[in-house]
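Participant: Given below, in the form of structure tokens, are the structures.
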Structure 1
Amino acid sequence: MFSKLLVFLFTLLQDQEVTYTLTEDLTRLEREDNLAQLVSLLTIVLIIVLAILVITLIQKQKLRRKVALLEADQ
């Protein structure tokens with residue numbers, strides 16, 4: 001009887017350990033997924049900021065050319 005109780009308790013402890021390990025793995029996977037989503041979002045934001053910067057620089061260059069042409073006409 002005592003050995004059956006020990007086997008039952010040992011089995012119960014193993015099940016809890018497996019459950020804890022699975023929960024820990026799922027938590028880690030969720031964190032990694034959240035990190036991947038954050039990196040993707042930051043990449044998109046960086047691309048948008050760079051695009052705005054390039055557009056601004058192009059417009060600035062066009063204005064400089066117009067100013068140079070107007071100054072040349074005077």
Structure 2
Amino acid sequence: VSHTGYPADFIEMDQDLEGELGIDTVKQAEIMAEIRDRFRLPVDEDFVLADHPTLNHFTAYIVKMQGGAGPEPEPAPA
């Protein structure tokens with residue numbers, strides 16, 4: 001939330017970060033770097049930011065990288 005400039009109650013897990021919230025890819029990359037640090041995730045050379053347009057996608061990615069099998073979010077639109 002601190003990276004977005006929006007109050008926590010404004011952000012929904014299925015909102016498109018760029019399309020609906022105006023969070024550009026540079027800011028999204030910063031958010032992902034912080035997520036990697038916070039959750040001690042390894043660098044993933046196959047990670048594609050465009051495949052993770054919502055917080056639901058980021059959450060599923062974190063669970064997967066930690067060895068879990070959480071629910072898969074809807075695929076990113078083409």
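Participant: Quick check on the output: 100 is volume of the Cα convex hull per residue in Å³, derived from one of 1, 2. Which one produced it?
Facilitator: Of the structures listed, the value fits 2.
Participant: Have a look at 1, 2 and say which one yields 10.0 for mean count of other Cβ atoms within 10 Å over residues 21-28, as calculated.
Facilitator: Value 10.0 for mean count of other Cβ atoms within 10 Å over residues 21-28 corresponds to 1 out of 1, 2.
Participant: Figure out for me which of the structures 1, 2 the number -37000 belongs to, where helix-only ellipticity at 222 nm (-39500 (n - 2.57) for each DSSP H run of 4 or more, over all residues; to 500) was derived from the coordinates.
Facilitator: 1
Participant: If you rank structures 1, 2 by FRET efficiency 1/(1 + (r/R0)^6) of positions 5 and 61 (r between Cβ atoms, R0 = 30 Å, to 0.05), which sits at the top with the largest value?
Facilitator: 2
Every read-out reported here was derived from the displayed coordinates using simple, explicitly stated rules and does not represent laboratory data. Computed from a predicted structure; not experimentally measured. Cβ atoms are built from the backbone, for glycine too; each structure is taken alone.
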